[in-house]
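Okay, got some structures for you below.
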Structure P
């Protein structure tokens, strides 16, 4: 059962970024489920590595996208992304060193943080896109 279900209300009005967000939410749901059901190390480790890989790709692409649209709050957004990447690194370290309580708490934190990030921070550039197109029309 998914702990978080994607909804169009989370759309940032950019198809590729929305696809990334859906994919990251799906991976985080898989990781939460794997932890909750105490599935094997291999499953949890794979989910963590997939999350790290997809998040890095997304952050790079989102950064390029914000540059392309000349998003005015890009520096703040980059700092927020760095924090997210650092937390994923901590998750990987906690897993690698066998700190299961830490793995669980970081995974939950990442999910909650990411949902908040999409709903608050990423929707800001979605609004910026909408405002820019409305002014240009």
Structure Q
């Protein structure tokens, strides 16, 4: 059986672009959602460090009720297996529509990563950000 790649070429290019941005205040939407199909772990990845291409940054939730922003080794993600031996998979239908900080706030409020539109709107409101899709900066970089 052929294994799914964690990132498409286009996703990887975006992740590297985000990682190359030297801005201190960058807050990109997550590019990819990874998860364990047979466990409760989820990762929303927003960037990869071009100087350390095995290190990704994003919102990490190991299913223990304490999601947090941080770095993760891509090699480790590729080696993770859930209780039934299933590898980490990419959610092919995920599209990050809010900055990562909004997902982090929603995860903090719910004790887990959530992509519920209502939860994300509430988190965006709590953070004082616009509820509208916040991808302008990312789109500008792609131009």
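Taking mean count of other Cβ atoms within 10 Å over residues 54-61 for each of P, Q, which is largest? Kindly include the intermediate steps, with their values, before the conclusion.
Working: P: 15.8; Q: 21.5.
The structure with the largest value is Q.
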For this session: Have a look at P, Q and say which one yields 0.8 for distance in nm of label points 7 Å out along Cα→Cβ at positions 6 and 78, as calculated.
Result: Q
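Can you tell which of P, Q yields 41, 24, 23 when Cα extents along the principal axes in Å, for residues 22-93 alone is derived from it? If you can, show how the numbers build up before the last one.
Values: P: 44, 22, 15; Q: 41, 24, 23.
This value belongs to structure Q.
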For this session: Of the structures P, Q, report the one carrying the highest value of distance in nm of label points 7 Å out along Cα→Cβ at positions 14 and 118.
Result: Q
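Given a value of -26500 for helix-only ellipticity at 222 nm (-39500 (n - 2.57) for each DSSP H run of 4 or more, over all residues; to 500), point me to the structure among P, Q it was derived from. Kindly include the intermediate steps, with their values, before the conclusion.
Numbers: P: -26500; Q: -9500.
Attributed to the structure labelled P.
Have a look at P, Q and say which one yields -0.41, -0.48, -1.26 for log10 I(q)/I(0) by the Debye sum over Cα atoms at q = 0.11, 0.12, 0.21 Å⁻¹, as calculated. Mind showing how you got there, number by number?
Details: P: -0.41, -0.48, -1.26; Q: -0.39, -0.46, -1.39.
Label of the originating structure: P.
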Exercise. The value 33 for relative contact order in percent (Cα under 8 Å, 6 or more apart) was derived from one model only; which of P, Q is it?
Worked result: P
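FYI, it's all coordinate maths here, none of it is from the lab. Since the structure is predicted, the reported quantities are computational estimates derived from the model, not experimental observations. Cβ atoms are built from the backbone, for glycine too; each structure is taken alone.
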